[in-house]
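Enquirer: What follows is a set of structures for review.
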Structure 1
Amino acid sequence: MTENLIRPAHPDDAPGVVALRGVVHPYLVRGVESTRRMIAQPPPGEDWAAWVAEADGQVVGWVSAYRNIQTSAANVGEISTLHVHPAHRLRGVGTALLDAALAHLRLLGAKRLLTWSQPGSLPFARRHGFTPSRELRYSALDLRPAPPMPEPPPGVRLVSAADVDPREVHRVDAESSLDEPGDVPTDALGYDIWHHEVWDNLGLDRDASTLAEVDGTLVAVSMVKRDGDRMWSDFTGTVPQHRGRGLARLAKQAALHRAATSGVRTAYTSNDEANAPMLAVNARLGYRPVASQWSCLRDLD
């Protein structure tokens, strides 16, 4: 693999990037147009950058790197979804992509790095100074037949995100996510960044995304991103003071029902293995594990 085949990604790479992701990470859901926008209009404030490896005119590798702006920890950089087509491995492609990402993060002043690795790639991660930390479980659910629309208890109403002020959706998302398990503390995304990354995401299905309302106040959410007949449960959670009432499960089942009735056939999601409440919700809904990844950490000199 020669150095000049590693280059910055550009929007027209989107079809090749999605095709590659389908080979290496078939449980991830981001369509071509959503990927094109991500490359053309990166999230504000993250200093996001991405590179592809190209061979014979085809995208055979990908990596992105950015500043983590959703944590109070200082100088945290992330390397996301570094992957290489199986037919092009063991040729230095992954190392070249990693070097590009590390150089970018050094320029940003990152001191602590976070990335994710499939189990089979952990030896590569260790060789490059990363230490595995937490296991992330990926799960899938066949939506044929569609799950029934749940019947909420008295005082609870299930509403589509399409019918809600996005600032209220952001509030529930932010309040619900602060205690998610992870390697660094999680801070809520500011509204403008959330609006760009979540609400304006071209894959967001606002009609299927569902919130639970209790006595007139929105308190739980389940967001749906889709690509054709596949969907990703982007986030499901309940604000702390309303937990223990099954509201996240109600919102997620309603979201799955709505997605299925509009043509989605398979739903995917991921959870930290320490997130017992959501793993239990997914098990009750019928999800089955399909893959795992490990978060990995290292310092950057």
Structure 2
Amino acid sequence: MDVTAVRTFVAVVEAGQFLEAAALLSVTPQAVSKRVAALEKELRVQLFTRDARGARITVDGQAFLPHARTFLEAAERAVASVRPGQRALRVDVIGRGLSLAGLLRGFHQAYPETELDVVTLFDSGTAIAAVRSGAIDATFRAVTVPGRQLPVGLEATPVFDEPLHLFTGPGHEFAQAAAVTPAQLAGRRIWMPGNMPGTEWAAYYDEFAAAFGIVIDSVGPDFGIEALLDTVAGSTTLGTFVSEQTPLVWPAGHDLRRIPVEDPTPLYPHALVWRTDNPHPSLTALRDHLTSAYPGRAAGGVWVPGASRLSAST
């Protein structure tokens, strides 16, 4: 149904005359007559009778009027839902329980008036395509080269570098260590069944393992974090990697250990990716909030993938 025609019908009802409705709508009386006639043809009823006193609404017009007003209100809400500054800012994170979700919570605490729609897209290809198409406003992704590997029209900036920890059970050889080095982990088996080929995190751990001779084992079904913790807790040889701020809860009897990896410290680099022509004002606020809190990357004593080394200053 033509929104303009329905709006014209309501204007005629409120004005009482086609001439006054035309003045309210800043169109000619002929345009008003044409719109009303088109609406009457679509509805197959007469909405007005015309006489010397003006336009008098018919019984059918009276029946249609409340629905017409509801229709116009719904149309306005539909437009407002996609109007920059009025719709929620849609941001993708890999998982709601990970550190990136914490970054968004911090932003929302700083800007409580901003509406956020948090979505979880699994792989970077899907997320980048969603940003490019406008389905989402931004995504957090790792191992991204700002301005180099992104499609034209997209930008990225580093916003968070998260150190890695070795995660072991109490019987593991490094369970009592205050810290371990990547060199000490050479030849050790790190079990990460969630590292699916083609994901950015699998690419990160593959490059890290290759750089220091670590064995990343992704063989076996991924039954989730609880099953992973159960297995690691009971093993003297298996460990896994977790990010420093990944929140984990496990049974007290597991006695699991989180051991910082240092000298160099492997950093998992997170970047915010967005479309350069996206006018949503909350996107600017989010970007400014994250970049102002980002301390920059230390010049030495850390390890990041080669792609991120190229773009650390971008």
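Enquirer: Looking at structures 1, 2, which one was Cα Rg over 2.2 N^0.38 Å calculated from, given that it came out as 1.52?
Expert: Attributed to the structure labelled 2.
Enquirer: Name the one structure among 1, 2 that FRET efficiency 1/(1 + (r/R0)^6) of positions 28 and 140 (r between Cβ atoms, R0 = 41 Å, to 0.05) of 1.00 was derived from. List each step's numbers first, then the result.
Expert: Values: 1: 1.00; 2: 0.15.
Here the read-out was taken from 1.
Enquirer: Identify the structure, out of 1, 2, from whose coordinates helix-only ellipticity at 222 nm (-39500 (n - 2.57) for each DSSP H run of 4 or more, over all residues; to 500) was calculated to give -8000.
Expert: Working through the options, I get structure 1.
Enquirer: Another one. Taking 0.00 as the value of FRET efficiency 1/(1 + (r/R0)^6) of positions 44 and 236 (r between Cβ atoms, R0 = 30 Å, to 0.05) derived from one of the structures shown (1, 2), identify that structure.
Expert: The structure behind it is 2.
Values in this text are rule-based calculations from the coordinates and carry no lab data. Quantities reported herein were computed from a predicted structural model and do not represent experimental measurements. Cβ atoms are built from the backbone, for glycine too; each structure is taken alone.
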